[in-house]
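Structures given as structure tokens follow.
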Structure 1
Amino acid sequence: QYTARVVIVTGHIAARYSSTIDLYADKDPDDITPSWKILKELNELVHYIKNNPFWDAWIDQIYVTRRGDFELMPKNGAHVIEFGKAEDIDKKFEKLLMFYQNGLTHVGWSSYNRLNLKFKNQIICSK
């Protein structure tokens, strides 16, 4: 008996999801609501995480903020990853992996409470 490994998603998600919603169907720009946009971005982010063995094992939870940004919580709970919007997903995860390999391994996993990936070519860390 095994439990399915799923990413927990919580926070400000106003839209109701059902398997009949096609997030990839062509939509009239007038029909795209903020809730639908968040669901589509969330789907893309979870899909990326689930298709990468490292991130699938590492990311435990996704929180959707009031502004529609995503915050990721790793399994060890050492910090919150402020991911921002689901844009340049692969670049943000590459940047984070490099930081894990070249930064946190030297200063310690509990050195920072928050890692902000929203900015290009940098990670803003706060204690």
Structure 2
Amino acid sequence: MNNDWSNLKTRIGFDMETGENSYDEASLVEFLNMKLRSRGYPIFGDEKDYPFLQMGSSLLQSVAEKNRLLREHLSPVDQRIQDYVVRLFKDLDTPDRIWVPTNILILERHGMARALSLPPDSDSFKSNIVSSFR
């Protein structure tokens, strides 16, 4: 793996000059919608408002089906963790339970976690347990 961090803009979407996300918010929301759709999660807004989401619909359906079929398959490291946790909790009598999360959403670009933390059409969120704002 190349450890040259000089081009973070291309690698993770982080602009070293400004410290900002190198993609506009609308593009990031569309990218997140594509990731959500590929994992079988609901998207934000209406599909017709996102041209790449519409254009890639069949590809995303194919990826979603692959993810669904592989949901029970664990990577070697996850399988080792699963085996360890099963041994650790063997007295709970849950031998078929998968303890390791399987339908995960990887946030590989700068700003994705922040974008997911609040609705794209709002600058705040409030519930009985949390209050967040941009």
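Compute distance in nm of label points 7 Å out along Cα→Cβ at positions 44 and 76 for each of 1, 2 and report the one that scores greatest. Intermediate results must be reported in sequence, preceding the final value.
On the way: 1: 3.0; 2: 3.8.
When distance in nm of label points 7 Å out along Cα→Cβ at positions 44 and 76 is calculated for 1, 2, structure 2 comes out on top.
If mean count of other Cβ atoms within 10 Å over residues 68-75 computes to 18.6, which of 1, 2 did it come from?
Clearly, the read-out refers to 1.
When FRET efficiency 1/(1 + (r/R0)^6) of positions 36 and 84 (r between Cβ atoms, R0 = 35 Å, to 0.05) is compared over structures 1, 2, which one is greatest?
Top value of FRET efficiency 1/(1 + (r/R0)^6) of positions 36 and 84 (r between Cβ atoms, R0 = 35 Å, to 0.05), among 1, 2, belongs to structure 1.
Given -12000 as the derived value for helix-only ellipticity at 222 nm (-39500 (n - 2.57) for each DSSP H run of 4 or more, over all residues; to 500), which of the supplied structures 1, 2 does it correspond to?
The value was obtained from structure 2.
Could you figure out which one of 1, 2 the value 20 for relative contact order in percent (Cα under 8 Å, 6 or more apart) was computed from?
Answer by label: 1.
57 is what came out when percent of Cα pairs over 22 Å apart was calculated for one structure; which of 1, 2 is it? All intermediate terms of the calculation are to be shown ahead of the outcome.
Details: 1: 38; 2: 57.
It must be structure 2, since only it matches.
Read the figures in this text as sums done on the coordinates, not as results from a lab. Quantities reported herein were computed from a predicted structural model and do not represent experimental measurements. Cβ atoms are built from the backbone, for glycine too; each structure is taken alone.
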